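For reference, the structures are reproduced in the following blocks.
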Structure P
Amino acid sequence: MNYGELKAAVQSYLYDRSDLATVIPTFISMAERKLFRQLRVPANERIVHFTAHEGAIDLPTDFLEAKLLTADGVPLVRITDLAHLNSQDRKPAAGIPREFSRIGAQLHLYPNPDYPVDAALVYWADMSGLLTNDADTHEVLRCASDVYLHGALVEASAYLGQDSRIPVWQAKYNEGLMAIAQQAAEAEHAGSVIAIRNAYPDRRG
């Protein structure tokens, strides 16, 4: 599904009311912002590679939440910003990074690297606002078009004062979101020891 098809689907569910055509993009935009406050699945994962010369890394503009940060291939442990500030009194002040924290729009490494470090950040991205032209689409719309649709219908029902329809569309929105999250969780552990034990609970080892 692309953006034009999504708008057409929303209008169709609204009894094909052409007078709502100009506000349907607003319904979609509001639903989209709600969606990306909740969505943490492979479809909105991103990875950036960079060289860290100092202890602070500027976050990507579409950053929502860090999933993994590595330095020279070694995963770093996330700590709170308070723990990071307290760590400044520890030694060594520079060396091989082992921890990181988020402070404002930056990730801070500790200890500060004392040499150029090859780092990689895996994060969940806010993809809201990318749909502008009818032909536009992206990974989340392709895998969660039903969530987009039902989220937009929640907003439309509130706009139209159709309070009785809001729980219906909200339930479908929640159902779709949970299904995507469950699918992502299963894919994350596919082939792992956890997945095998869940599939064969009577087996040990």
Structure Q
Amino acid sequence: MTAGRAVFVDRDGVLNRAFVRAGVPYPPASLADFEILPGVADAILRLKDAGFILIVATNQPDVEKGIQRRDVVEAMHARLLKELPLDDIKVCWDLDSPESTCYKPKPGMLLAAAKERDIHLASSYMVGDRWRDVGAGKAAGCFTIFIDRGYAETLRETPDAICGDLGEAAAIILRHASKPVRTPVILKEGRCGS
């Protein structure tokens, strides 16, 4: 049912706890602060069992800013790969700039994964807790699901669905993916049926 379909997920605030200051989410500063959110393992397992390719797509500009070490971020990702049945983790290390092709809301990470794994983006999903995630999913042609954490920032595009956590997002995806695609049948003399 889901050959070539992927679920792209943001990292901070979706898979692991984000640290919110003045209404803005920040990534954990250390491996000791890295906490996978309750319900995430079950949600990821349900999506995996349904046959989806599961890929994290995360902006991590703090390395380039010099306020985080790359080995710390990679240790966090090693933990995610050990504890969750993820297929890949795509990281954009860039700062937000016109030159970057991967910094969400640009769709570079999703497009690269689609090319590498033969993913049909129009049958895929992007789940995130920030406007940048919705923007990247829309730009790639995916169904977008926004996890509303109540941050002090405005969505710039309308997501296809809104929910409270990854468990709810997984339920939306599984319902949406199970809907039959109706295609018109052309009958003789130009009549249309279905």
Structure R
Amino acid sequence: MHREGPGAGVETRRWTRRDYGRMIDAGILHEDEPIELIEGRLIVAEPQNTPHAQAIELAADALRAAFGLGWRIRIQLPIALEPDSEPEPDVSVVAGSPRDDRGDHPSHPALVVEVADTSIRLDRIVKARVYARGGIAEYWIVNLIARVLEVHRGPRRRAGRHARYATVTIARPGESVQPLAASRPVAVDDLLP
């Protein structure tokens, strides 16, 4: 058990990926519920408005074209990070075929993308920390509020809340970004609805 806040008297329980899987297997949680396990907490995903849903589809299409054969573009599917995190990024790019991950979800995507409007703080702070700690080489945030792409690279895998990315750059409409593992660049305009 974990106490939240000074003198709060509230105890919380941190969950592991194993606990999370057991809850799904027991029918307590359903596989299609909008819940992610992040740093031992069950986080309810934000509802998707039309621009958010469109941006996910646009990112998937653009990344499919940039990465080509030998890569799979996964939309809102889990990745296995740490014993206490199983996020479901809006889009992830993984090498190989679905049969390569028979024992568990993929744990080493080449690129993870989150589309952010109301979730911008969670995506910039918590998810960036989790992805950096998990060693994800490249993390993008399609920022619908500012209409830019935030590119996070160079994970610094430190313990606890100290993990971060070494560089964060902003790409604007009219610009392109070359994904580290892809053969072709991606235009920012192709990601924005």
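Read-outs throughout are calculated quantities, based only on the coordinates presented, and are distinct from any laboratory measurement. Quick caveat, the model's predicted, so the values are computed rather than measured.
The table below gives the values:
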read-out: Value -9500, calculated as helix-only ellipticity at 222 nm (-39500 (n - 2.57) for each DSSP H run of 4 or more, over all residues; to 500), assigned to which of P, Q, R; value: Q
read-out: Relative contact order in percent (Cα under 8 Å, 6 or more apart) - structure with the largest value, from P, Q, R; value: P
read-out: Read-out Cα extents along the principal axes in Å, computed value 52, 39, 34, structure in P, Q, R; value: R
